[in-house]
Structure 1
Amino acid sequence: MTTLTNEEQKAIAALKRVAKKWPKSLWLYSASGTLNVMRCNEDGEVAHAGDGIDQDYVITQVKIPNDGGDW
């Protein structure tokens, strides 16, 4: 495994801190390399529109490089 820089270690630690207090009413969705902060629907679940995710539930976007592909 590669040694992480101090900056990388701090970024990972910050994400882990955020994860500990992340509200259950929000979730993250990756679409075309854009990380979207989404609100859950009235039932506390992912909101779907047809075969996809309901874009009306997007709150904001975060500029962190990402990919929604599977391993």
Structure 2
Amino acid sequence: MTNEQADRVANVVMAAAAVGAAVVILRIPFLRRLAWRVVAIGVTGALPAWISREVREGWVESGRRGL
């Protein structure tokens, strides 16, 4: 088996595992609610914090003085 074939098989296995996990999460109401909460927390908390950090780092790397 070549590296290319091994990569392809690994990608197929990972995709199948992701689809299987998604099916399980969508079928069980508790897990579905938990998944929506995690998405909401990520969108309202982690995502804005990441964007803020990236903007701050870009500002510093541009060589401009702070506000």
Structure 3
Amino acid sequence: MARYIVSWQMVYEDAENELDAVSQAYAHFCDLAQDPSVGANYLKVTNLDIPSSYSFVQIDEALNLLGEAQ
């Protein structure tokens, strides 16, 4: 089995401090969980066994594949 790092990044320019930025990011991520078809829904996936190997995956596409598998 391979090991992967999944990264989601977003810039929060109106945050008052680091805690506010994390709070905003958490709220945004919760919104994405409710409707992954909108917003910043790309994740960077890095294979730890091949660190120079990475791809970008859309959250809604990954969830659709998960739903089809079940």
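Please treat every number below as a calculation from the coordinates, not as lab data. Just so it is clear, the structure is predicted and the values come from calculations on it, not from any experiment. Cβ atoms are built from the backbone, for glycine too; each structure is taken alone.
A value of 25, 18, 9 was derived for semi-axes √(5λ) of the Cα gyration tensor in Å; which structure in 1, 2, 3 was it taken from?
Details: 1: 27, 15, 10; 2: 37, 25, 4; 3: 25, 18, 9.
Derived from 3, not from the others.
A value of 0.30 was derived for FRET efficiency 1/(1 + (r/R0)^6) of positions 12 and 44 (r between Cβ atoms, R0 = 30 Å, to 0.05); which structure in 1, 2, 3 was it taken from?
So the calculation was done on 2.
When helix-only ellipticity at 222 nm (-39500 (n - 2.57) for each DSSP H run of 4 or more, over all residues; to 500) is computed for each of 1, 2, 3, which one produces -7500?
This figure was derived from 1.
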